[in-house]
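Structures are listed in the sections that come next.
No lab work stands behind these numbers, since they all come straight from the coordinates. Predicted model, so just to flag it, every value in this text is computed and none were measured. Cβ atoms are built from the backbone, for glycine too; each structure is taken alone.
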Structure I
Amino acid sequence: MKIITLTTDFKDLYPASMKAVILNMCEEPTFIDLTHDINQGDILSAAFALYTTTHFFPSGTIHLAVVDPGVGTGRKVIIVRAANQYFVGPDNGLLIPAARRIGDVEVFEIGEKAMLDKISNTFHGRDIFAPAAGLLASGHEAEDIGQPIETFEKLNFGKANASVDKLYGKVLYIDSFGNVITNIPAKMLEDFARPAEKLVVKGNIASYSLTYGRVQKNELLILTGSHGFLEIAINGGNAAQRLDITGHPEIRIEK
């Protein structure tokens, strides 16, 4: 049994075509849809989704990820191998944080023999990445599908900083609850404040809490989320909407 995960910004329709291509190449794969709800072209959010989930999967898992605003241009199409897990997608940095979390990375540029005979300029997920994933799932090695390369696009989540009375970071992801996940690591928050201490974010008072239910309903709070980063949340509400946060802005937490 081969596990193949899918992460895209396609919402609907298009992932079915990708799965159909793979089903014609591989017997009984297990598909797991990580998410298809990434905002269009939001490479950083997709990279975060991969980073926080893929390391839980067993050896041999293939992660097919397509958030590809550069589709049809000169950007490379790649396979990344890390500790016997595989990542297939565009060379725009999307795959790298998750792969590096798992282990040392080897990168291969996908060759023409791994592609469908007819390639659309706008749907490489179906015509290039799905066939490459199908070949991996049917037992081919990355070396059979592409050539190793040393130069590829890298992406990181940025570095958070702290002073005596401020934390500085960046928004990485906004989840379906409206929780705002930053790149500020848990240890930095723990060194900065005590539980129940009042902090300030975008001019709003927020309690530093260990979990959502320890503050009043609709109260703004700051906590360490399950991914190990500082999150801004509202108990029973949507922090991103209340604070008017979209995308990946810089964020400051103050005492």
Structure II
Amino acid sequence: MVDGTPSSSVFTTCRFDETGKVLALNQHFNRLKEAAKQIRCPPPNIKMISSILSKSMNDYGKKEGLARLVWSSEGQASCEIRPLDHPNYPLVAVTHPAPQWPRRFRGIKHGNWKPYLEARELAEENGADISLLVDNHAIVDADRATPLILDENGWAYSPSPEQGAVKSITLSLVSEHLESNGIPLRTAYLTEEMIRRCRELVVVGTGIGVLPVGEIDGVDIQLGTCLIELISEALKSAWLES
């Protein structure tokens, strides 16, 4: 369900490879548990969800893809499989107003996901690849990923759930590797001035991994390789550990 009320369900989207290995599956289960508690859904039945996921991947065949795992407020589980996107990059982005939610629906994937799908459709209609979601002149999220910049002083910044972002599993998988390579990771509203001065802007997410953003609303953004390389290394390690 994508156009219900926010409290009608929670979901997470995980990625699997052609062998059936799922990246960071326990983190996705934890996301469902935490989100269900946050919006007062019944605790997810992880055994049921695991069984549905396994059957869905088996029916899909030996190829990589994305699995959208949904847990409803009525205690029902479902799984929707879809192929991976392979957009051209660097990505062309447009900005779009961020949806506004009460506190208990912030930072999670919930039952009213229509605003994010509409933001993505708007980007595609305008010949772009992704919508960056804006609140009070600052980027706070993206339609299906988390924006991350490397600033001129070598610090990395991404918006927090309190600022409007969905809590990112991908970011949690790579943050330690960034820190150990001398790039402190902090949260912040990504203001126009920060974007203008940044050395690199990327988006990270389960479906896209890490991709550079090279243009926003027709304005070129500086391209770099530091975040791309380090995050790619961290995700490769995360796959090996899954």
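Quick notes on this one:
- For 15 (relative contact order in percent (Cα under 8 Å, 6 or more apart), calculated) the corresponding structure among I, II: I
- When volume of the Cα convex hull per residue in Å³, for residues 84-139 alone is computed for each of I, II, the largest belongs to: II
- The maximum of distance in nm of label points 7 Å out along Cα→Cβ at positions 4 and 212 over structures I, II, that is, the highest value, falls on II.
- Label whose coordinates, when mean count of other Cβ atoms within 10 Å over residues 60-67 is calculated, return 24.2 (choices I, II): I
- Structures I, II were compared on Kirkwood radius over Cα pairs in Å, for residues 52-107 alone, and the highest value belongs to II.
- Mean projected area of the Cα convex hull in nm² derived as 12.2 - corresponding label from I, II: II
- Which of I, II yields -10000 [helix-only ellipticity at 222 nm (-39500 (n - 2.57) for each DSSP H run of 4 or more, over all residues; to 500), calculated]: II
- Among I, II, structure where distance in nm of label points 7 Å out along Cα→Cβ at positions 148 and 164 as derived comes to 5.2: I
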